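What follows are several structures.
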Structure 1
Amino acid sequence: MNCMYNKNKQLPDGWKEVELGGICDVRDGTHSSPEYVNEGYPLITSKNLTKGYIDFSEVNLISKKDFDEINRRSKVDSGDILMPMIGTIGNPIIIPKNIREFAIKNIALIKSSNKDISNNYIKYFLDSPYFEQVTSKFNRGGTQKFISLGDIRKIKILLPPLETQKHIVSILEKAEKLKKKREDADKKTAEYLRDIRVFLIKKLVSYVKLFLVLLQAQQMKNTGMEILIG
C-alpha cells in the first residue's frame, strides 16, 4: 500500500488525517518474563509473527495464572491487529476466528469497534512504505529496533470513507493473491528444475558407469587377443 503523500496538498473529499490512537485502542502485552512450563498457554512474541500469521511451532508456554494476568489487560480477540514493537517493527497481522488462546509479550495490540473503520485497511496502512518511513523516525533502539506504545498511538493515518477503505482493501487483497500465485509458480518451477538436474545427473552417472564397463570389457578383449597372438 503506497501511502506517500504531500502534506501541503488537500486531501480528497471525505478523507481525513487522524492519529492511530484517536481511532483505535492501542495497547501492548506484558513486558515481564513469566516462567515457562511444559504444558500451558502460548506466549506470543515478535518472532512468532511471520508472513501474515502466528507460528505456534516454536512457542513458549506459560501457566494459566500468568495467562489470565496478562489477558486482564491485553486479551486478544478475533479481528484485532498484532504488530511487533521490537526487532522487526511492523509486519502486522489480523487475528482470524477460532484461533487457539494465547497471550502476548512486547507486541502492539490494536483494537477497533468503530463501524466506520476497516481493520483490514488499518492493517494494510501499517504494512505500507509510509508507515516504514514514519517508524524509522520514531525508532528508539540501538542495535535492536524499538518503537514505543506512545509513538504508535501518534502515528498519522490517512482515513477515507468506509466504502473507499473497503475498495482499497479489495484491490490489495487481489494483488496479494496474484503475488502468492506468482511465488507458488516460481517455487514449483524451481522444484521442477531441481528434479530435472537430479534426473540428468543420475542419467549421466549411469552412462559413465556403462562406458567404463564397456571400456574395461574392450581392454580385457584386447588383452586376450594379445595373449593368443603371442
Structure 2
Amino acid sequence: MENLPAIGQRIKVRIVEPEQPWYASRVEDYDDEKITISAPFDKGAVVPFRLGALIQVGYEQPDAFYSFTSKVLARRVLRTNDLRLYDLSLPTAVARFQRREMFRLPMIFPVEFSVLAVPEHRDRFDPAEVHQGLALDVSGGGIKLAANLSLPLGAFLELSLQHEIFGDQKVKGKVVNLHELQSEDRADYKYHYGLKFVDLEPRVQDKIVSAIFAEQRRRRQRELGDT
C-alpha cells in the first residue's frame, strides 16, 4: 500500500472511541500482517491501548497529511532495550488531507445548530428547531462541538459559527466521532462531537482558513507583545 509511514518515521496516535488526545509515537517495523509502533508515553507512563481497540494513526508526508485506522493486535516489550511496542493491523485504506484542512485552532465561541438529517432516526429531530452549543476548535475541514443534545454518528447538522472572524458563517457538518463526558468531567455540556464539513464551497473554506490563520497570527503577536 502506498503512502504508509516509513520505518523510523515519527507519527501520532490516538484512541478512536471515545476520542482521546493525540500522542507521539514512531514506526518501528512492518511485516505482511502488521505495523509495529513504539508505545506512546504521557507524563512518564505508557499510554494503555487495550487489545482490539481502534487506533487512529496520523503522519506527515512531503505533499500532505495522511491518516488511517488500525486495530491493536498485541502489546510487547523488547528485552534488549526494554522498548514497549504495540502491534497494529495493517490499514485497509489511507486517507489524505490537505494541510490546511488538518490545522486546528483552539477557539471557544457559541454555535447555533439544527439537525438536518439523521440516518435511521428521521422522526426524532425537528430541522426547524435551533440548538445551542459551543465550538472548541476549528479547522478548514471541520469543528469540535460541545452540546447537550444527544446525536448519533452520521447526523448532519447546519451550524452558524457565531464569531466575529467568521462573520456568522453558516456551514454544514457530519458527526464523525462523539464522546460522552463523565459526570466529573462535565462543565455545561454533556457531549463532545467531531464534525467534518460537508458540501463546503471552496470560497467558504478559504474564508474559514484565512480567518483561522489571521487569528493565529494575532495571538502570536499578542504573546510577543506580552514578553
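Work out the source of 0.60 here, i.e. which of 1, 2 gives that when FRET efficiency 1/(1 + (r/R0)^6) of positions 29 and 173 (r between Cβ atoms, R0 = 30 Å, to 0.05) is computed. If you can, show how the numbers build up before the last one.
Values: 1: 0.60; 2: 0.20.
Considering all the candidates, the number was obtained from 1.
When percent of Cα pairs over 14 Å apart, for residues 93-132 alone is compared over structures 1, 2, which one is greatest?
Values: 1: 60; 2: 68.
Biggest value here belongs to 2.
1, 6, 10, 13, 13, 11, 9, 7, 5, 4, 3, 3, 3, 2, 2, 2, 2, 2, 1, 1, 0, 0 is what came out when P(r) over Cα pairs in 5 Å bins from 0, in percent was calculated for one structure; which of 1, 2 is it?
1
Taking relative contact order in percent (Cα under 8 Å, 6 or more apart) from the coordinates of each of 1, 2, which one would give 14? Show your work: numbers first, answer last.
Values: 1: 24; 2: 14.
This value belongs to structure 2.
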From the coordinates of one of 1, 2, helix-only ellipticity at 222 nm (-39500 (n - 2.57) for each DSSP H run of 4 or more, over all residues; to 500) came out at -4000; that one is structure 2
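One of 1, 2 was used to compute percent of Cα pairs over 18 Å apart, for residues 37-84 alone, and the result was 44. Which label is that?
Numbers: 1: 33; 2: 44.
Structure 2 accounts for this read-out.
Using Kirkwood radius over Cα pairs in Å, for residues 117-164 alone as the calculated read-out, with 12.2 as its value, let me know the right label among 1, 2.
On the way: 1: 11.9; 2: 12.2.
Answer for the origin of the read-out: 2.
Values quoted throughout were computed directly from the atomic coordinates according to the rules given, and no laboratory measurement underlies them. For clarity, every value in this text was computed on a predicted model and none was experimentally measured. Cβ atoms are built from the backbone, for glycine too; each structure is taken alone.
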